[in-house]
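Enquirer: Take a look at the structures below.
Taken together, the values in this text are just the output of simple stated rules run on the coordinates, not laboratory data. Fair warning: this is a prediction, and the values are worked out from it, not measured in the lab. Cβ atoms are built from the backbone, for glycine too; each structure is taken alone.
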Structure P
């Protein structure tokens, strides 16, 4: 079963997304900050990560750098409540596959995440 890691410091959003992705048949791991996320990537090897940009301690960009050191092909989708072109460009340069603005559109998330999961399960 595909595994997703949801990383955000907003517990309510994490809980909501956890239930939504479990309902879609994914194994879900969560982290409330960048450090927990790095530990989870090392321990559980998720297929895809949904990663908040702004978090206390290690932010999403720093976590993304660490993820790519651990697994250069890990699929990471960034999400943020703040539109910042510089951060978006930096995330893409580091290998993020997409960038989603909060509040998240469940339909868009479903398309992006489930589409990526499908491509992982059925490579060309």
Structure Q
């Protein structure tokens, strides 16, 4: 890996098997450029079926992000809004991937981009060009 490959995660490690991971993690991102989106979607579904009691997997284009149950962008935004006393009508979210759906659901002001998958657009109120 080059320095550029390690951004934004300076401790990123490439492994061939999940069995190689010894330390506790908060996020696993799986990348396989040789797979089609529908194949990656199936892998994501298998992870959720097999390990859904402890983790949630989201497909983001050709990546799969795996996080602990209860850890989502939606729960993070909701927590921050509560801490900062931000009313729902003053809360705006924008994203372009499936891991953004949880935050789209907590506000009336959800945005995504015109170029994203059609199915993802169904989860937002507004579309923008950039």
Structure R
């Protein structure tokens, strides 16, 4: 999939505005809230309720819903184990960027494999 590991000229570009500056501007710390559960268990409903409550409290959040990301970012993935792993990895990377930007990212996905959830958790540390 990715050939970045073989490249020698790809470097992380630091933002001229730091994480602490963004937190101060938004008056909040970015973070990721990961909601898991079986299909139809209420993950999206819970995510929407949480987002609405955060909004009423003046906090900026964004929902990364498992079904929604499969319409765009992950539309090339199926539901085999390796595709599910890649789905979670990609959403984790986006959630990390949102949190770094100072948003409260609410990720609502089935996330069936512990190893994938653990890998995402390690991304946020």
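Enquirer: Taking distance in nm of label points 7 Å out along Cα→Cβ at positions 49 and 89 for each of P, Q, R, which is largest?
Expert: Between P, Q, R, the highest calculated value is found for Q.
Enquirer: Comparing relative contact order in percent (Cα under 8 Å, 6 or more apart) across P, Q, R, which is largest?
Expert: For this comparison of relative contact order in percent (Cα under 8 Å, 6 or more apart), the top structure is R.
Enquirer: Here is a further query. Of structures P, Q, R, which gives 13.0, 39 when Rg and Dmax of the Cα atoms in Å is computed from the coordinates?
Expert: Of the options listed, only P reproduces it.
Enquirer: Have a look at P, Q, R and say which one yields 0.10 for FRET efficiency 1/(1 + (r/R0)^6) of positions 33 and 81 (r between Cβ atoms, R0 = 25 Å, to 0.05), as calculated.
Expert: Going through each structure in turn, the value belongs to Q.
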